[in-house]
1. Please state which of the structures P, Q yields 3.1 when distance in nm of label points 7 Å out along Cα→Cβ at positions 80 and 104 is computed from it.
2. The value 26 for relative contact order in percent (Cα under 8 Å, 6 or more apart) was derived from one model only; which of P, Q is it?
3. Hey, mean count of other Cβ atoms within 10 Å over residues 96-103 derived from one of P, Q reads 15.0; which structure?
4. Computing distance in nm of label points 7 Å out along Cα→Cβ at positions 24 and 40 for each of P, Q, which one ends up highest?
5. Among the shown structures P, Q, from which was the value -25500 of helix-only ellipticity at 222 nm (-39500 (n - 2.57) for each DSSP H run of 4 or more, over all residues; to 500) calculated?
6. For volume of the Cα convex hull per residue in Å³, find whichever of P, Q sits highest and give me its label.
7. From which structure (P, Q) was volume of the Cα convex hull per residue in Å³, for residues 88-127 alone calculated, if the value obtained is 99?
Structure P
Amino acid sequence: MKNKLNSFREYLDKAILTICGLLIITLVVTVTWQVFSRYILNDPSSFTDELSRYLMIWLGLLGASYLFGQKGHLAITLLLDKLSGWTQIGLNIFINLVSLSFIFLAFLKGGIGLVGKTSMQISPALDIPMSYVYLILPLSAVISGIYICINVADSIIEHKQGR
């Protein structure tokens, strides 16, 4: 079971890192073109400012999802570190359930609502539906939720094997 979880996590990690890498390369090219066209050509590009903003949103939320998988999100672990055994596992599960509740309420439910409301709204410069921009909210909620479930399963499996 642990091997399957680890191989799925590795696949998901590689996919997210690949997408983030492509996003950051595109972001660098976009911003470089904006600076070049503005200061060298004296004819600023009309779409690069908007595209770079949208790329930054996607990059930030995908990166935050990846951080959940690495257990690298901001946390105060003072109490968690003092506990041991099933008490520590129970508190860890509770913390993850609270995180999962927030993610699914704010990002998934709110994100799906936002995608629905903005499907007919068109971005001014890129001429794309704004729902494409906001689609990252429910997508990152699902990815973060998957990572949280894998992390909880990992901690339970590790505790059982440590006995």
Structure Q
Amino acid sequence: MSGSNADSPTEPLFIEPGARWRTVAYGPVFCIVALVIELLTGPVVHWFALTLFAVILTGIVYAQVVAARRHVSVVLGAASLRQGTEELLLAEIDAVLPKADPYADEPQRWEFARSLGELSSVPRRRKGIGLRLRDGSLVQAWARDDDGLRVALTDALARVRGTS
């Protein structure tokens, strides 16, 4: 869920959890649907197999959701931006760079910059946002809702600098 709420300095200005807990329930729900279909249509009901598959799917998806919530979550607070397990103070950010032009012949420099977080690049299904830090280096923030994060980050930086 992404959103912005500037009423309280302790509440996040932008949140993307990385994964939803409801995903863990999909496997067991599909196994229950298969069980109901077997009960209604066939002489053989695979109680053990469907129960085993439900447990296995729950375990695998649980591990994926935990990993995604740890490594692919985004939280923008009043004083910092957390991407995965890396936290960057807003005071260290000099500028939010313009969006990349998808039709440009040459990519912008920030598109080759290090991605924030401990991952080697911008996670799948997320888009990068170029940031110039106070020391002159470039990094990429990222989010699914890159436009939402860009707006929230620009507003937060303006508040930190006292220009809003």
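Rule-based calculations on the coordinates, nothing more; no lab input. Since this is a predicted model, take the numbers as computed values, not measurements. Cβ atoms are built from the backbone, for glycine too; each structure is taken alone.
1. Label of the source structure: Q.
2. P
3. Considering all the candidates, the number was obtained from P.
4. Between P, Q, the highest calculated value is found for Q.
5. Value -25500 for helix-only ellipticity at 222 nm (-39500 (n - 2.57) for each DSSP H run of 4 or more, over all residues; to 500) corresponds to P out of P, Q.
6. Q
7. Traced to structure Q.
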